[in-house]
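Engineer: Alright, structures below, take your time with them.
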Structure 1
Amino acid sequence: MRHSLVLPVLLASLFTAGAAQAQVLTGFARMPAATFSDGPTSGQFAAANPYGTNLPPFVNRQPVQGFSGVLQGPKKNVFHFLVDNGFGAQNNSADALLRSYTLAIDWRTRKGGTGLVRPTDWQHGHDRGSFDASTRLELNDAHRKLTIPIQADYLNHYNNGANPTVAPVIRARRLLTGADFDIESIRRDHRGNYWFGDEFGPYLVKTDSRGTVLRPEISLPGVYAPAHKDVVAGRATANLPASGGFEGLAINRSGTKLYTLLERTVTGDPAGTLRIDEFDVDREVYTGRRFYYPLDTAGTAIGDMVAIDDRRFIVLERNGNTATSPNPAPFKKVYLIDLEDVADGGVARKLELVDLMKLADPHDLNGDGSTVFTFPYTTIENVLVLDARTLLVVNDNNFPYGGGREMASDNTEFLRIRLPVSLVAEEDDDHRRGRGHDRDDD
């Protein structure tokens, strides 16, 4: 066997352990909804939330919110978190800057810990007093590589003289905004460049290590969301719903292949399936290899995808229901998928790893008085393999909106989850921990 545990063995192990209570919450942290960084005024086009708090606009501030992708940072318990397009749509996010922030997590565990997060600098993970320029990656098209118009090209937002003017810093530095792309995933390749998966095209966007775009945006052949440049120009017809693009983006262990996972089904594809396409990083082209991810009957979308190795991936799957909109019941799960021996065009094998609505929490780490933890947020869009038996899972809080746990703006919650069985061989786990991951000892 190429892998230490294939799906049948994992399946047997999980059920032997008692699937409902086998996955344990070993670490918890929370970031308040109203967390901000410096920057130009944001939220000028965003609707007020129905709860009467955190009302836009946010003058001379950018929310640190909407986490939709995560990478391991420079130190233990330090991570880079990607923000998405801002306020949920292309027509209300023209002043939301596309950034990735660095956070250190002080896990609350059975041994203690504050359960708080703090900003750190991007390069070294050193503590900072606030979110500032040293804590982030900021996407820009300073070299004018993109072929789509961006807000930095305009004097007024959306090129409409009736709208507020575009902030001088956006124009001068050609900073990218949530009206340009809806970035939902981030990966770092073997050369140190970053790749972002966008939903508007859908497009792949390549930047250098400082966030500067290196080449024109890359379309997925034959797939067009309503905001794709060819649809807008009348050269193509949309065959993918809006907000249906690259919610998932994985990279193989060697950093040479990307795997894009759409959030919604392409018109004409089998119902309840999502395309996974392979992309060659060095050649910067799709290879033509395609697989399909099968949604659960209760699932409506995926939230993230990360690679374990070259053929196995972790996928977040969900519906849009929450604790305040529980009909149907919130569906939030983590799956292992396996492409080993799956022919091109075939359907990935799939195994449930974690039910995020039924996590064992024997030490009540979130302080809600229960030993069963639920994670009922609308969107859960961050997953990372910390070691062979430990996952990081984080929600997208869709600030300033919410309703996940209560009728209020959602906080961002960080989960560390212990699995009952190993996902990788012992030697692979040693390699992973050598790159900055650490075994969960709490």
Structure 2
Amino acid sequence: MPTAYRQPSFAGLIGVARKDITPPVGIFARNWGAARHETAEGVHKPLTLTCITFRENAQAQPLVLFSADLGWWKSAADEKKLREGILQALQLDAARLMFCLTHTHAGPSTFTEDAAKPGGHLIAPYLQSVQDAAIAAAREALDSATDSVLAWRYGSCNLAVNRDLPAGDRYLVAFNPAAAADDTLLVGRITDASGVKGTIVNYACHPTTLAWDNKLLSPDYIGAMRESVESITAAPCLFLQGASGELSPAEQYSGDTSLADQYGTQLGLSVLSVLESMLPPAQELVFTGAVESGAPLGIWEKAAFTPSRVLLAERLPVELPLKDLPSLAEIEAAWEACEDHVVKERLWRQRGVRKTVGEGSHSAMPLWAWRLGDSALLGQPNETYSQFQLQLRERFPDQAVAVMNIVNGYAGYLPPETSYQHNSYAVWQTPFKAGSLELLTAAATDISHRMFSTA
């Protein structure tokens, strides 16, 4: 019989900071092949960058976690320049920084090779401003860090649905009512002597509410989610996009910003429900015995415990096999000859993917693994299907496991091996062969086992 229950926790020096990274109106922001506009014409809600730093003590090297309201990287060089500038400024080891994108599809282009397009001249200076904001936020978080406790609890939210819809001889990227979707919500609460100082939300759902009819810069549903949570906690909320390869809202591809706000409020209320259900920091429930009444009653009472202060960080390259892809020269020749705008956009994206993964038979995709006390944060650059987070959480039931897509780079989708028989966007977009998700899952399992075996 279990005699104690506690929330997975970490105690140490934790700092939180927030910066506005809303791009200038007029920046190139054509994210959809079906779009008819090239540039952003206004702002729905501000785009933000949130930073949380973790240290065992004031002398220790920090772990630095960023979440930025950006979509994805089309260029490994652009991502590398931004991240390496942050690493150099903070004098950090590469394993100790995760720059996570919320994956909004209503943000600016992050691709400096779009410079010749309308509003493209704004991209490079904008990325420099994001780097500057990240460095400033990290320093502010480190300077303001206090002795704090990070505690986690799982919940659920039914915003996300399966978006692999069979339609004749192909699959559409659309709501499939017949398929189940992972509704897991993981919430972290950071408290110090003064109260709640920050929250972390890990949830898997594509921010594709706003699409080709939308002309406004927006964090999509994530903006209203943060507003809902922060209106109650009065502390910054950092969002981590989960393993959402096949997950999205049911109604999407809209130009209606109120729909994104509705979804954000829905997720925010689910987050607040989890927060209200949590125990006070550094307290557990302990079984104290039975009382005989009309029924035999078991008594559980709160008691103090000392949260773990263990912090570990590793960066592991995972060799993933590549499909037999066209060469970079072949893709560029096809792009030059193409006159169909939608196909041309696909070729432009394929070109960026090819440049990222290289011309070999395999590509080393990095996996970042952090242990924060009783929790694991696992980040990688690609768009994994939810099987990735489901299996990892099943294998580590006593720990909180946060899983993040589009961390420190981007290449493509990682669907399950069984999905490769489908004619779906995720399967023909990905540069990786069938079985790659399973290789990544095995690597993440091994590294997590090793980390949690450390006292």
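What follows draws every value from the coordinates through simple rules; no lab data is involved. Keep in mind the model is a prediction, meaning the values are calculated, not measured. Cβ atoms are built from the backbone, for glycine too; each structure is taken alone.
Engineer: Give the label, chosen from 1, 2, of the structure having the highest value of distance in nm of label points 7 Å out along Cα→Cβ at positions 255 and 311.
Structural biologist: Looking at the calculated values, the largest one is 2.
Engineer: State the single structure among 1, 2 that was used to calculate mean count of other Cβ atoms within 10 Å over residues 87-94, giving 13.8.
Structural biologist: Details: 1: 20.8; 2: 13.8.
It traces back to 2.
Engineer: Given a value of 3.6 for distance in nm of label points 7 Å out along Cα→Cβ at positions 191 and 343, calculated from one of 1, 2, which structure does it belong to?
Structural biologist: Of the options listed, only 1 reproduces it.
Engineer: Sticking with this one: Tell me which structure, out of 1, 2, gives -2000 once helix-only ellipticity at 222 nm (-39500 (n - 2.57) for each DSSP H run of 4 or more, over all residues; to 500) is calculated.
Structural biologist: Attributed to the structure labelled 1.
Engineer: Given that Cα Rg over 2.2 N^0.38 Å, derived from a single structure, equals 0.98, which label among 1, 2 identifies that structure?
Structural biologist: Of the options listed, only 2 reproduces it.
Engineer: Sticking with this one: Hey, distance in nm of label points 7 Å out along Cα→Cβ at positions 143 and 391 derived from one of 1, 2 reads 4.5; which structure?
Structural biologist: Values: 1: 3.7; 2: 4.5.
This figure was derived from 2.
Engineer: Which structure, out of 1, 2, was Rg and Dmax of the Cα atoms in Å, for residues 55-230 alone derived from, given a value of 19.0, 61?
Structural biologist: Computing Rg and Dmax of the Cα atoms in Å, for residues 55-230 alone on every structure in 1, 2 gives 19.0, 61 only for 2.
Engineer: Continuing with the same structure: One of 1, 2 was used to compute distance in nm of label points 7 Å out along Cα→Cβ at positions 119 and 199, and the answer was 3.1. Which one was it?
Structural biologist: 2
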